[in-house]
Structure I
């Protein structure tokens, strides 16, 4: 079975952005308890957008990812690890608009470590300027949020038509621990994905106190 959930979502927040079924207006867990799903296709109007399936009681993230711009949906790339829906589950979105200022970009990054997963962001990221990303929920740095854990993956989405030049992890002495190179996404030449500007899995990097996650971008 498949269901369509929607919401006129408010930019720059999780709260209040819970998607409901277009026919019954029910939340995910109420409508589809016990159903195993293997794909989630989230679409947004413009800018960029993260989503999460979350238990509303325990607040644990069950699945998470990024959306695609309207008219660029792809069934194959929307695959997730199969998940059986809990009655308390909800699906929420965190959209950001295209930055209104020239030569600036909004960026999101899902960061997973042995402690769990967090959504990081950098808004108003100036072109060619390494900028620190912080957690959406409480504006913590990578070292504060994920201290004493092991990094396993970083997934990055920049606003439509923007380029992720590189992502760096910097230690507390200012040294570069890791550099990852990204690119463009969506319906533009050179794009390798509709969802990701950078998708780095299989990492095994210990995160120390004072570590920071920095991103460098270029607008179209």
Structure II
């Protein structure tokens, strides 16, 4: 069983171009006043083919993108050639600490084997007073229970990992060297994702903006 192989399979599927919706994450747009500084250094983790990367490139920021799927990064590079792109497991990257003004990870932290360690690394890479933005699927999400059960919070679905934490569980893994700027529970509807999830469905996740102190 591989917890990450499914993402490359996902992006190389014949209908991959229609799998993700193209719209920028609404949470980013709703809080755009926090991210509108030009020239900021941004790290986009689990960036996929750049759905949210676009938001920061429009603001003329310096954007570094990390994803486990080479094909996803190739697609991103065609759209946004001025980005820096790293194909690697985020926890194995050797990025320098305290260099990014903004670190984001949408729909990705819950798909890592050790979210607490990943969140700590996100914060280490962020400058003092910088922002860390992420979400985490809840047990009320439509995908909860799909695939092979690993533990009460974790399932392997088509060689991808899905973890589901309550708001309180997420708060417990947030390090003390951050302040919570915003937290919000959000529901949204997604279109079918090819063979991966071939039906319309509803997600539920908690969204956080942290500031490194």
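Looking at structures I, II, which one was semi-axes √(5λ) of the Cα gyration tensor in Å calculated from, given that it came out as 24, 21, 16?
Going through each structure in turn, the value belongs to II.
Match the computed value 2.5 of distance in nm of label points 7 Å out along Cα→Cβ at positions 8 and 96 to one of the structures I, II, and report its label.
It was calculated from structure I.
From I, II, which structure was FRET efficiency 1/(1 + (r/R0)^6) of positions 64 and 136 (r between Cβ atoms, R0 = 25 Å, to 0.05) = 0.70 calculated on?
The correct label is II.
Which structure, out of I, II, was percent of Cα pairs over 20 Å apart, for residues 104-159 alone calculated from, if the result is 21?
I
Out of I, II, which one gives 21.2 for mean count of other Cβ atoms within 10 Å over residues 88-95 as computed from the coordinates?
Label of the originating structure: I.
-5500 is what came out when helix-only ellipticity at 222 nm (-39500 (n - 2.57) for each DSSP H run of 4 or more, over all residues; to 500) was calculated for one structure; which of I, II is it?
II
Read-outs throughout are calculated quantities, based only on the coordinates presented, and are distinct from any laboratory measurement. From a predicted model like this one, the values you see are computed outputs, not experimental measurements. Cβ atoms are built from the backbone, for glycine too; each structure is taken alone.
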